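Asker: What follows is a set of structures for review.
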Structure 1
Amino acid sequence: MEPADTTMDAVRWIGRGEALARLGVKTQTLYAYVSRGRIAARPDPSDPRRSLYAVQDIARLSGQPFDETLNAAPQARTPRAASRGEAEVCSSLTVIADGRLFYRGLDAAQLAETATLEDVARRLWDARAANPFAAVRPRVGAVPGGSIRARLFAAVARRAEEDADPKPRTVETLRLECARVLDEAVDAAAGSGPRLFLHQRLARSWKTPERDAHLIRRALVLAADNAMNAAVLATRAAADGGAAPAGAAFAGLMTLAGSEMMAELNRASDWVVAVRRQATDAARRAHAAGGLAGFGSVNFPAGDPRASALLGATDLPADLARAVQEGEAATGRPANFSLALAVIARRLELPRDAAGDLLLLGRLAGLLGHALDQTTNGSPIRARLRYVGPEPGAH
């Protein structure tokens, strides 16, 4: 009997040690990739207690070239970004180009004209063929918390705990998980009621007139994602480590809640209130104190298109128009999205923290998208920790 031809096996499958070396990850991360379906595995014919891993999948995840003919071990890549204390992350969700923001190739400002948050979520989750929200059912049982933000965090944390089992999931199952997370988060924020669109549920809870509900819809759509930031990195790092979409997005939400972005939004809200109360001196005092926030953007030096899209969608009363005009005059920079959210929240007479709540709820859709993208398509996040503490054994 002739020996079996093992050429294809040798080409396509490798052992755990080589797989770990090529990926540059720990054993538990390799197992997480397998459980998520990102790397195919099979028993080793020579030892069923061991597993073999698909070289093609490992090459795809590590971003290394794969020569199926030679199966040559790729040369080690120098992690240039990591050596500078940075992390390099590949994303297919959002890009800023020519001063505009694009969600998977479509202009976010144009999407905001008609799209709902569900529409944008499906686009960011690459779920255009099927609607994961169609299978979502209302959940019975309230979550604790006296504020919208507390209930939002509690709802996502609950889903993170329930979805934590690292069992293999299809992409469709993961998208359904994302839809459930977003749906339950909005329900926690808005309270139970008719199964309306997400923005309509919020508008109903805030008693916003139907004619103005489109402003909440636009704000949520425009808040869904932006450039690379700490919240995105936290989400993707958690997903890369094996967290379910809810757990990964929860990490991103917590990061966003304590970020400079949220602090700027709070200061922008304070500025709008100050102008409404004493429009004559507010600009001069705030600018002199260095506390005037909500104007200018590093990502959009020529002007934030999200701010233009949101502020241009409504007629502002005189006091809110002054908040925009006096701030732009004092800083010499156009209003950014933080200022626009603060102005719209006051225009709709929403609760004090509603601008931040809108940002968190809209951004949750994008963070879930990053978690899904990292779980299904992302390459390992390579970063290097450089120790700068006391010498070992020092007293």
Structure 2
Amino acid sequence: MTPGARVAAAIVVLDSVLEGAPAERALTNWARAARYAGSGDRAAVRDHVFGALRCLRSFSALGGGGDGRALMIGSLRAQGIDPDIVFTGQGHGPAPLSDIEKGGGHTPSEAEARDLPDWLWPYFEASLGPKAAATAEALRHRAPVTLRVNARRITREAAQDRLSREGIGTRAVEGASFALQVLEGVRKISRSMLYREGLVELQDASSQAAMEAIALPEGARVLDYCAGGGGKTLALAARLDCDWFAHDAELRRMTDLPARAARAGVHIRLCDTRELDALAPFDAVLCDVPCSGSGTWRRAPQAKWALTPDRLRELTGIQKDILRRAAALLAPTGVLIYATCSVFRLENEDVVGKASGAAPGWSRRTCRRWQVDAEGDGFFLAHLWRE
């Protein structure tokens, strides 16, 4: 595909997304219909689409409109590229710009340049203070690709050497003992022997660092209450000798976990909700709760435009309810671990504070944030203990 054809494909996908289709599904549907597109073409179209979704407001301003075509015009202008070079109508590229399009667009305002819905900015300021602008800017760019080395089976240095021999260049991430940021060869990861053998897993560096901050005694019975794919349980199990249990309200989310655990050389028991009372008490319960995902919006940018004030309030209610239910499964001396990938105080310190204040005898002993930066996503971790 020519560069113009890739832009034309991105326009089609973006229009589908703007009509309500999930971005991943829209990309998959396009790829199935475009059998001629190679892996490089698919990656390029994906980059165009996700870049536009991260920068929806600023690209719309620069492009003079809100549809896929205007967004791609805005994208090119943001890169200092004259859209006329790409919008030629040749080689399956998009049709030439009209006179209105050539004269349209404007320099984004301060609010437009943040690439956030206006109603969210006060939450950023209240939660992040002087780091609000830098966080909003970081969310406009691609997230790093990071691997977690399975410490139970290989050292970080040995993994880095073997990955290099497979054409995957990495660097060690400061602040996470088992993290390797991928610098080149990203598309080779899924075919890498280390990945296929469970010696490395894809996991954000902040998430890794948060799990590394959790200390548990040998033999502890640990429940991951909102396990999802189980990445955090796998990270914990790679360095701690405990009895691991994983639960999720939707069992299908854990479908791949047994195979991943087997590759990693650990055993994790999957639990149905109906089993939890019989399996309790647990020495620790990890609650990586459903949240806005605001710390990961550069990976899932559609989410920041879909979030509403009502949904944010609903999420905080869900988070409090999960903490209440998880606390009932703890042993008297157990620890309740609360985690989100949100940057909002409303979902983090406020939820933990209300949970500990509402239940006599609970205290908060650990409370830590990881900022959105060049190494990792936004993340929050807190420990609650019974006095």
Structure 3
Amino acid sequence: MSGNPQDPLRDPRFFADPYPVYDRLREGSPVRRISTGSGGGHPAYLITGHAEAREAFTDARLSKDTARFFAGRPSDRNLHPAVSRTMLASDPPEHTRQRRVVTPLLAPGRVRELRPYLNRVVDDLMAGWRPGTQVDLVADLAVPLPVTVVCELLGVPESDRAMLAARSHDLFDATGTDRVDSASHRIGDYLTRLVDAAGDGRGDGPLHSLLSACEAGGLDRDETVSLAALLLVAGHETTTHFIGNAVLALLRHPDAFERLRRDPDLIPGALDELLRFDSPMSVATFRHSTQDTRVGGVDIPAGFPVLIAPGAANRDPAAFPEPHRLDLDRDAGGHLAFGHGIHRCPGATLARAEAEIALRALVTRFPEVSLAVPAESLVRRRTRLTRGLTALPLALARARSVPAPTP
């Protein structure tokens, strides 16, 4: 491979298309030691098999507590605590306590209540789309939809939303740590001010509901800010990529697009296969072995980073026959795009609802939509954690009447 052959997750071809890289790695072993980092000098274990990934996701010996791992180790990183010490970077009982607070906020019943609002947001975003013109699905829909929703839940003023979306985008950048660290402080400082301002007054808005839930759950001010940061970043970044990846996959498989156009009620059942086929989460967030561990028949010594790759697991032929084929009739419910176990994404139901409504609007209003540029010219984000497009230019051929929103 080109680039740095010691780190397969930094190869330029990995960012463009990770699946051949994942296939080669999995064929050698679904759990294998690799070298990571810009110099390839940091050993870690990468898990690319589906069964092995499920096993690792539920193994309590693989800790998410990054502070524990890096304690006493030299580091030149300068992440804001609100970003580096979220629920994602904790183990029970701390994780359990924070999860109890966030779960009701994103529960299926709450998401059902939000669906009329989600429909209105999509309607507003697509109001200016006209047949015979071009749009960028990423900039014009896939980014602003989840950003608008999560910022509404956090009570972020409209004037600040674009800034927060841009800084959240920077957090996943793989080109330099300074940019990531700077973005973390912009987000952390902003949310600290937002939480402090809301805490100084009384109100009944969305942020006050969140603050009340955090107080009832025993979360202190710093934990509340961290939870807000997690909702902001995780609440839109992967959903943006989910929508973009799904639309691109459908455009590259016209028969599948046509099926959904003819029967949009198939869209909810197609979401799992779209998530499996091109997962918005390529490599899950950091874990490390707290003791000697055996996963998939491979011994992982204590003290090593462990990288679980849902993107690879979702293309494991042992779990999904012909994994590189998009098949809307496939039972893909076992995909790992949202993770698995106690750290499974609590916002999965909301992400699915946003993607469903966006796809339904697209296939029904613009049934002859097509790529406005050659597919080979599309550019992917340079990050190993998530997989998404920087832009997705579409040509809108003609429009249809707008159907009534799904209740």
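The numbers here are math on the coordinates, done by the rules we state, and not lab data. None of the values given here were measured: they were computed from a predicted structure.
Asker: Please compute Rg/Rh (Cα atoms, Kirkwood Rh) for structures 1, 2, 3 and give me the label with the greatest value.
Answerer: 1
Asker: Moving to a separate point now. State the single structure among 1, 2, 3 that was used to calculate relative contact order in percent (Cα under 8 Å, 6 or more apart), giving 13.
Answerer: 2
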